[in-house]
Structure P
């Protein structure tokens, strides 16, 4: 019997899969000054996926991100992003995502529809995702991997700060790409 078949047989039935933050990343990318892309990530987050690998359409997912853990490799920029100009971390310390529908598209691809809340504003977003696994890990457990991405208009969430560039354009683009690389461990 192949490892993939064994993994699937071992991982059947609905179970909670908890995000392993050591082997996961939640990042973003946005155009800066009309010429380059600045990337950042959040270092602290938690979440889970309730999933039966035999029927992924019944799955649900929830993620909570600590806004204060933002890291763009520039302390001044990170402080500005935490300020009321952007995330207002003092009043809105978390970003949350809760799925409402997961649609299998074939070939381990999925369309995940859910509610993203930033600065107290909730909007529907659609993530394009691929799933790897389940696979046994080196410790006797089971793991899945999820790669997902979406783009949002930051103004939809009250992230309104910007400045005009004298030669034309703005400092920060409207569109922000969100990228997730998640590894989750089956509980129980």
Structure Q
């Protein structure tokens, strides 16, 4: 008998939803808000792991409060870091411009932590990918800002969109830079008896 492949997704990200659907999962979105402020002196990996776990906890509280059946709930958080600075989603065009200039001709890290919770069981995995950008001209940056693409993405770019032309190479997980590392996610789901693909 085939295992029920339905899970809860505590994320509004269209990219995460699409990746999980491509893996053959049936998803039910759970809306859970948390405070995403960075704590003083918090390292980027600690930050993404803390947020992924907090989103999983908040999502599970919604499952319980709504009387929904017990199924695994997936939550994730992605951030970008360079030289110890955390780059979240840009507040405005000036902030996005600052981020893209910082990455120009250099490398940075894209970090995604994935947490899966069911009842009291919580498992976590983190993917760290080095992303190398070519030199960006001011015209490159302004054209990209005008596309509107940077504004809902950590680090002000989406590797799966127009910014792909900025990326010379990566060392790590392409899907992790998108917002959901498939290898780590599949490994976590296997711990809850979900076999992918």
Structure R
């Protein structure tokens, strides 16, 4: 019996006008779709009503987004680095949801200037630890990202980023399978 496919949510972290995030997320989702283990859902919060202020009754779009996140077995966050951290809309998206992240693996694709978004990733790791998620060690990082993609949205030099994506997706598959089985056999209640 073959294991069930993992539902992978690729979550865009930027909602800014003119953002590079959709290009990078689309490329990564294409890499993930080449792995038989994954069924990919691209979650783009741009245009959604995800307010910064939390309230007891979330807006309808936040509840709908929560259902998509709950259905996921694994996540990849695609994030830029803004001022040595990650974007506020991404923090709002994360904070509106709690149980959706628990006992699931989270990988990161980051981009930015010289640091390639890695400082944003390092700040996201403790956030996801608090949510009882498991972060994947290896990441995909695009340094000086604006210069790395062609007009068709493909990396100009794909060897390095494709290899990094493969490593991360292999680790995400392992953790996704292990945690999916664990949640099924012994539900996580913490």
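Here, each number is a calculation from the coordinates, and none is a lab measurement. What you see is a predicted model, and the numbers here were worked out from it, not measured in a lab. Cβ atoms are built from the backbone, for glycine too; each structure is taken alone.
A few comments on the model shown:
- Source structure of the calculated read-out (helix-only ellipticity at 222 nm (-39500 (n - 2.57) for each DSSP H run of 4 or more, over all residues; to 500), -12500) within P, Q, R: R.
- Top of P, Q, R by distance in nm of label points 7 Å out along Cα→Cβ at positions 35 and 59, largest first: P
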